[in-house]
Structure I
Amino acid sequence: MRILLGILWGILLVLAALGLALGLLLATPQELAVVMGFGGFMLLASRLLWGYGAVMGFAESLQRGEVPDRSQAEAAARVAGADELSSEVLAGFWLAALEPYRYAFFAVYMLLFLIVLALKLAVPLVSVWSWITGSTLIEGVFWGASIAALIVWAFAATATAQVVDLTRKNVSAASS
């Protein structure tokens, strides 16, 4: 059984590699720019995605009533006296510690948006000019970056909602 699963796994990997190679060979430069924009911005967002994922895991374990490991949260929150804070407050500080990275990510994304907008509005001269400047490639990078920005936004919104829900439950339990 194990050998059969190994053979099937190998066939699946070979088919995936062939499909990826064929996709890259048949892709237009604009499609490759979208893939590169997505990949580049996902690398830029990696710290955010891992951070938001860890905050969501921490908040989820608190919502289930478990006692999570606070060492990672205390290190990430970078707050003096973090060992004296409640877990809910620590989750909020951890979420706030990710804000500078989120601002930097969206600042780079907005810079790319402004460049694409400037090329679209200021250079409508001739299609030859867009071929020379590569504005369609820059637009492809922008659309790939937009997919990554949407993923970052979704992670941030989900993590914020979980921490707010956790804090709301804690406040309502304390006031009762």
Structure II
Amino acid sequence: MKIDKSEQIYLVLVPHRDTRLLLRKYSGTLLKEGFEGAYSFPWVAPLASLLRPLNPQELKNIAHAFRKSAGNCKFNTEGTETIQFPPKGNNEVLSGPRLDLSLPPDLLKGIGDPFPSIIIGTRLFQGGQNMKPLPCPPAISFSAAAVANMIWQPVSLSAKDGQDVYGYKWKIGKLSWLPKKAE
């Protein structure tokens, strides 16, 4: 995965397609209720900010360690939460269902910094904007998931009125699926 200077790299947890479909429907509900940024982030959970993209073997090792730390349990969501995203960004806030899980303590030692909370992104917006309470997300429980590198890049677009509008591009790398059972 080749990156340039304006791109940032993250380790993300990618739920199975069926789970992402539920999250997409939730984002649709947010948009209908007037919450901007409901489709501005892929339906994945950022786990850590990385210094470099991880190679396939590192992703496989992380997937195995992640499954082992979670046991054979399912991943469950509990309410909503917000985090600053990107961590050193310009007041952008990512919100979504909070996952009841944590990374093994030394899993990313020397290669990245874990996020303080793990949420599945369903809305990315400017802090302070439309801070009314979010509708409760659906209760989600899943066991099928993968880890992957995600490259994140801010882009500037010109608006008709001369104001700069900012958006983002992302690319999710090859998925490394968590084993079905802990070894």
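Taking distance in nm of label points 7 Å out along Cα→Cβ at positions 34 and 50 from the coordinates of each of I, II, which one would give 4.0? Clearly, the read-out refers to II.
One of I, II was used to compute Rg and Dmax of the Cα atoms in Å, for residues 90-153 alone, and the answer was 14.2, 39. Which one was it? Considering all the candidates, the number was obtained from II.
Figure out for me which of the structures I, II the number 2.2 belongs to, where distance in nm of label points 7 Å out along Cα→Cβ at positions 42 and 106 was derived from the coordinates. Answer for the origin of the read-out: I.
Identify which of structures I, II gives the largest calculated value of FRET efficiency 1/(1 + (r/R0)^6) of positions 58 and 98 (r between Cβ atoms, R0 = 25 Å, to 0.05).
Answer by largest value of FRET efficiency 1/(1 + (r/R0)^6) of positions 58 and 98 (r between Cβ atoms, R0 = 25 Å, to 0.05): I.
Tell me which of I, II gives 38 when you compute relative contact order in percent (Cα under 8 Å, 6 or more apart). Corresponding structure: I. Given 164 as the derived value for volume of the Cα convex hull per residue in Å³, which of the supplied structures I, II does it correspond to? It was calculated from structure I. -29000 is what came out when helix-only ellipticity at 222 nm (-39500 (n - 2.57) for each DSSP H run of 4 or more, over all residues; to 500) was calculated for one structure; which of I, II is it? The read-out comes from structure I. Each of I, II could give mean count of other Cβ atoms within 10 Å over residues 10-17, but the derived value 10.0 comes from I.
Identify the structure, out of I, II, from whose coordinates distance in nm of label points 7 Å out along Cα→Cβ at positions 114 and 138 was calculated to give 1.3.
The read-out comes from structure I.
Each value in this text was obtained by applying a stated rule to the coordinates, not by laboratory testing. All figures in this text were calculated on a predicted structure; none of them were measured in a lab. Cβ atoms are built from the backbone, for glycine too; each structure is taken alone.
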